[in-house]
Structure I
Amino acid sequence: MKSAPSGQEFVFCDGTTVENIGKLVEHIKKLSPEQFSQHLNAEKNDFYNWIRDCIDSEVAEDLRWVKTQRDTVEKLTGHHWLHEHKKIHKY
């Protein structure tokens, strides 16, 4: 799995850093909806930007129009995960 160059890791709002898409997805799954919206909202998409700039611009294109946590994870993994996330965050 391709990793970002040293010093260009993704930094989440909680301070967690990840260097590849697999770790990015695993941490996205753990975020509350409020934490997620700090990275992807009407004004920005930090995940798209980071993957485009540091990992693979073709992979990033799958995220260009994604607006939800579920769709972000599913685009990057191809798996459905909403039920698991609802159990963790009780919503």
Structure II
Amino acid sequence: MALIKVGRAAQISLPAEIRKQLEIAEGDYLEANVIKGSLVLKPVSAAGRRSAWQKIREAQRSVRYVGPEPRPSPEEEEMIFEEVEALRHKRA
């Protein structure tokens, strides 16, 4: 169980282990509810992030390349996209 201290202006900090487990990053939103006398925080953007990445990938596949030749191969484009996604998750 993680212990969280309420700080100045009623701010709280979530422990790193919880943020990693729930994939919560700076700027994400949490829904707060009081249920049977307990505070329940639920991430509302984590699932949205996954959905957004899927939509980005779908949009990426529909885009036609109009840049200079030689263009990157589909495998190279996929590798670049995966590296960007991995770096983004590493930052969180």
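Here, each number is a calculation from the coordinates, and none is a lab measurement. Everything quoted here is computed from the prediction, not taken from an experiment. Cβ atoms are built from the backbone, for glycine too; each structure is taken alone.
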The highest value of distance in nm of label points 7 Å out along Cα→Cβ at positions 44 and 68 among the shown structures I, II is in II
Value 29, calculated as percent of Cα pairs over 20 Å apart from one of I, II, is from structure I
For distance in nm of label points 7 Å out along Cα→Cβ at positions 20 and 36, structure among I, II ranking highest is II
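Who wins on relative contact order in percent (Cα under 8 Å, 6 or more apart) among I, II, i.e. which is largest?
If we compare relative contact order in percent (Cα under 8 Å, 6 or more apart) over I, II, the biggest value is for I.
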If helix-only ellipticity at 222 nm (-39500 (n - 2.57) for each DSSP H run of 4 or more, over all residues; to 500) is calculated for I, II, the one returning -14500 is structure II
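A value of 3.2 was derived for distance in nm of label points 7 Å out along Cα→Cβ at positions 4 and 60; which structure in I, II was it taken from?
II
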